[in-house]
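Below are structures written as structure tokens.
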Structure 1
Amino acid sequence: MERVLLPLRQNPAVVSVSFSVEGGSTQVRVTLVTQEDFDRSDGNPSRLSEDVLLAATPRGKSGSFTHRVSRKGDYLILLDNRADREAPAVVHMRVAWDYPKVTQLSPERQFTVIAISSFAFFTVVTYSARKLLKATRG
């Protein structure tokens with residue numbers, strides 16, 4: 001079992017992983033997990049349940065996945081080549097990540113923008129209405 005630390009410092013991020021076996025066992029699997037989930041398993045990949053895996057390839061001679069990570073933090077890419085202990089695999093793995101341009105505000109920021117805009121609008125309307133009423137009465 002080999003692992004690669006992937007510290008993602010922005011969100012969202014898109015992680016792409018591909019691998020191909022160059023020799024040995026053809027039963028290789030690559031997974032993506034959070035560092036937190038890996039630590040909870042006491043560093044034992046066998047204790048990781050399938051529901052904590054963010055992305056995974058099926059066992060085989062090659063594979064790939066692309067996963068959009070929504071939270072920044074530390075992630076691990078785990079390369080599991082333990083299926084055939086007699087013939088350890090020699091694997092070429094490629095890892096890439098990208099921080100795509102965000103085109104939409106998060107729900108919290110959307111709410112904040114709407115609340116501030118509404119407050120400013122109603123303040124202006126109230127001020128104008130008072131001035132108009134005062135001008136028409138006097």
Structure 2
Amino acid sequence: MAASFNKFQSFVEILGFGDHHLDAAGDTFKCYLTNNVPDAALDDNKADLATATEEHGYTAQDVQNDYTETAGTGTMTCVDITITAAGGTVGPFQYVPMYNDTHASDALVCWWDYGSEITLQDGESFTIDFGASTLSIA
């Protein structure tokens with residue numbers, strides 16, 4: 001299931017101030033599920049965007065981020081995450097935000113919009129596929 005990538009405006013601001021360390025030895029980044037529509041201009045912290053109820057095998061997940069630079073382009077990569085509903089449903093959700101769990105206010109970074117509401121039934125799985133790179137800075 002293809003998803004569209006979007007970044008929060010505050011990510012760019014605090015990245016410039018050195019508040020995000022994108023490499024594996026730096027900060028811990030996590031993804032979570034929500035059915036609340038993200039606002040790129042107004043949402044800054046995880047508390048601004050409610051999470052789906054953490055139950056039945058679902059909790060916010062560490063993306064195991066890393067960061068490299070080649071020829072002036074920085075690339076953040078993440079390990080794909082699979083969530084499997086166990087003992088009940090997970091969701092509904094449509095959006096998968098990423099936040100910096102090390103940052104004092106759990107600063108939001110970006111989100112993926114899956115286009116429609118998803119509810120995992122008991123035993124069903126959902127994979128957040130980051131592809132070859134999660135985000136690039138050129």
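Since every read-out is calculated from the coordinates, none of them should be taken as a lab result. Because the structure is predicted, anything quoted here is derived from the model rather than measured. Cβ atoms are built from the backbone, for glycine too; each structure is taken alone.
If helix-only ellipticity at 222 nm (-39500 (n - 2.57) for each DSSP H run of 4 or more, over all residues; to 500) is computed to be -9000, which of 1, 2 is the source? Here the read-out was taken from 1.
Work out the source of 28, 17, 10 here, i.e. which of 1, 2 gives that when semi-axes √(5λ) of the Cα gyration tensor in Å, for residues 36-107 alone is computed.
That value comes from structure 1.
Comparing relative contact order in percent (Cα under 8 Å, 6 or more apart) across structures 1, 2, the highest figure is found for 1. 1.81 is what came out when Cα Rg over 2.2 N^0.38 Å was calculated for one structure; which of 1, 2 is it? So the calculation was done on 1. When distance in nm of label points 7 Å out along Cα→Cβ at positions 44 and 100 is computed across structures 1, 2, the figure 3.8 traces back to 1. In this comparison of 1, 2, the computed figure 2.3 for distance in nm of label points 7 Å out along Cα→Cβ at positions 4 and 124 is attributed to 2.
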